[in-house]
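Down below are the structures I want you to see.
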Structure P
């Protein structure tokens, strides 16, 4: 099953380079594609990559809403432009690869395994890691990047134009129709990341009631780097993999097995 990982990004060059390395480290044996949708007015390009046959990376530069002809004004509009050109016969599964979050190497493997096991339109483990300046714990929440979902479902419902609520437009119908499996014993592979104390990252979900939320996100997203997206070295991301070994919560409290 071919998995499309959608990474909508703007002015987060360093984070994007880290995110690219996290994708390259995925151990999924099936085909998987990272779609980087750079919606900044400042274009980026990919450094040359040597990829195995089952791994693909695409980069699109576009900051204009196809419906309005103006610059984007919400995250939902960005995602709607992305999804309208996705062919579900080629990419039957979608996951969201947020550029500021972290993903263990088994993330895609476990997501596809969960979809195949349960047979619902979407799957997620009940728990994911939450990383802050205080450390890493296990957390329970919607955590959209932990969800693997049928592409046709996303295309049917699309994304809300309300920033921070963009995913609810497709998540809520899954819950209502009982078409999302939240697996208590699912292995957590997402690290929802609020712990980049060494680099400021504006979080839209941290200011969701502010009507200027999206504009503030744009204002604070000004890292364009050298305009060439070059993946971090493997050793640079291994620190994150090692951090989950020191998770503060004991896995027995949750009745699940943690990655070694």
Structure Q
């Protein structure tokens, strides 16, 4: 037995083959959706102007617990918030329910194409001059031809794969954009439906939210009445002014000298 010898055979093939690739993209979106129910109480009909001015001064104080917002002042309560509107002198009570909604949409496209190319590969076989182990030159030639055909098959498959991958890369943005459009449409429909449902549920909670909102507002209003009365008493020369507060009850005492 001696060192093996090699036989190399070049193989060529003209291919014209169609390929097909399915491309899909999934887009997931989420958003916080809120449903609201509201009611307004007119304060100007029952509260005098001096008390309203004192109320607004109290609400504007940083220590009042009320936040300055466009057009008035706001105070959050469980389940919603109270908002006092300075232009209309109205107390707006809003019940709010929030929920995160999630949607997903998938878009698929089938890409097709055709490969038209001349492929070339080289096959190899080995043999021994003395035919040791059955490794004859004839057998090596057959193996070289088979190896060349196998390499051509691999080259053809690789060409198809690369063409499909290149096409997918080019179409990916458009497929993803379409999936996003579908997800946005789905989100809009879900948002609208869920907002209406949450608004109906908020209406059922409006009375309870109103109780809490009026409680914090009445506390502010009582302070405003106190300040307005004290300002009136001082402006008119009242004597012996005394003010006590206990469990949200304000007691004022003063007298005028005849």
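Laboratory data are not the source of any read-out in this text; all were calculated from the coordinates shown. What you see is a predicted model; the values in this text were computed from it and never measured.
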Percent of Cα pairs over 24 Å apart gets 72 when computed on, of labels P, Q, structure Q
Work out the source of 27 here, i.e. which of P, Q gives that when relative contact order in percent (Cα under 8 Å, 6 or more apart) is computed.
-> P
Using helix-only ellipticity at 222 nm (-39500 (n - 2.57) for each DSSP H run of 4 or more, over all residues; to 500) as the calculated read-out, with -7500 as its value, let me know the right label among P, Q.
-> P
log10 I(q)/I(0) by the Debye sum over Cα atoms at q = 0.11, 0.15, 0.23 Å⁻¹, for residues 82-169 alone, calculated, reads -0.65, -0.81, -1.09; among P, Q the input was structure Q
